[in-house]
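What follows is a set of structures for review.
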Structure I
Amino acid sequence: MGTGWLSPSGEFIECDPHDHWGVADELGEKLGLSEEDQRHADDFLIEHGWIRISFLLMLDTGYVFSYYKAASESQKLFLRRFLEENQESISQQGINDLYWLRVIDDNEREMLMEKNNYE
């Protein structure tokens, strides 16, 4: 599994690491967004329950998750599988994101932070 968009129903639309905005535009067209909403399709998706899964190659290298509210049950199932397959590649921010999305609890967050040598 790579980077992409996770719908509220748990469907994952994979995309290249630098093509989230292009895919957001395509999804916005399919969803019939207004012209105003289409200009900011990525923000619209996040505000309406979609989760953007990105991989950062900067200071905090690893996966991060952009979201506006807690994950749906379908998203939680997907993110649990994603976490199992990519544990070592989740950034410190990504671990905190999973906690705030309510995918992992406090104990799991501490364990992952320790395992990945984060403070």
Structure II
Amino acid sequence: MKLAESQNYIISNEYETAYLIDKKSGRKISEIAEMYGDPAGAKISEDENFCVVIGCGAAVYFINASLESYALLMDSGIWFEEIAYMDNNKIRLRSEDNIFYEVDVYSHKLDKIAAPIDISQNSR
């Protein structure tokens, strides 16, 4: 299943494994990540330097391979449902519980930036 596409690349998955594919040749370039329960989505940065795959956790993969790729919260049980790019260094992830995380891709810094508000306690 195709998860993301850019000018030169496609990210697709076969079951729980996400792959980076050269768009012109159709050749698998690399395995990006294996995720429990299958990947839920992916994005390729506008400059095509990195990509992110989400599902149960997240994986950052550097396409130019000069930097080491890494996983985020893969064993945490946190399911991510949405990715947004803030710029070519930062991404924002939204979990299934509507908690937002901001990731500086190059420094590996992960910040929880917002949590859902439970209004049921204030409705008396």
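Where a number appears in this text, it was derived from the coordinates with a stated rule and is not lab data. Just so we're clear, the structure is a prediction, and the values are computed from it rather than from any experiment. Cβ atoms are built from the backbone, for glycine too; each structure is taken alone.
Assign the value 14.4, 46, calculated as Rg and Dmax of the Cα atoms in Å, to the correct structure from I, II. Kindly include the intermediate steps, with their values, before the conclusion.
Numbers: I: 14.4, 46; II: 15.3, 62.
This figure was derived from I.
Given a value of 2.8 for distance in nm of label points 7 Å out along Cα→Cβ at positions 11 and 35, point me to the structure among I, II it was derived from.
Values: I: 2.8; II: 0.7.
It traces back to I.
In terms of distance in nm of label points 7 Å out along Cα→Cβ at positions 27 and 43, which of structures I, II is highest? Please report the intermediate quantities before stating the final value.
Values: I: 1.7; II: 3.0.
If we compare distance in nm of label points 7 Å out along Cα→Cβ at positions 27 and 43 over I, II, the biggest value is for II.
Figure out for me which of the structures I, II the number 0 belongs to, where helix-only ellipticity at 222 nm (-39500 (n - 2.57) for each DSSP H run of 4 or more, over all residues; to 500) was derived from the coordinates.
Values: I: -14000; II: 0.
For helix-only ellipticity at 222 nm (-39500 (n - 2.57) for each DSSP H run of 4 or more, over all residues; to 500), the value 0 is produced by structure II.
Can I ask one more? Looking at relative contact order in percent (Cα under 8 Å, 6 or more apart), point out which structure of I, II has the largest value. Provide the component values of the computation, followed by the final result.
Details: I: 22; II: 13.
Going through I, II one by one, relative contact order in percent (Cα under 8 Å, 6 or more apart) peaks for structure I.
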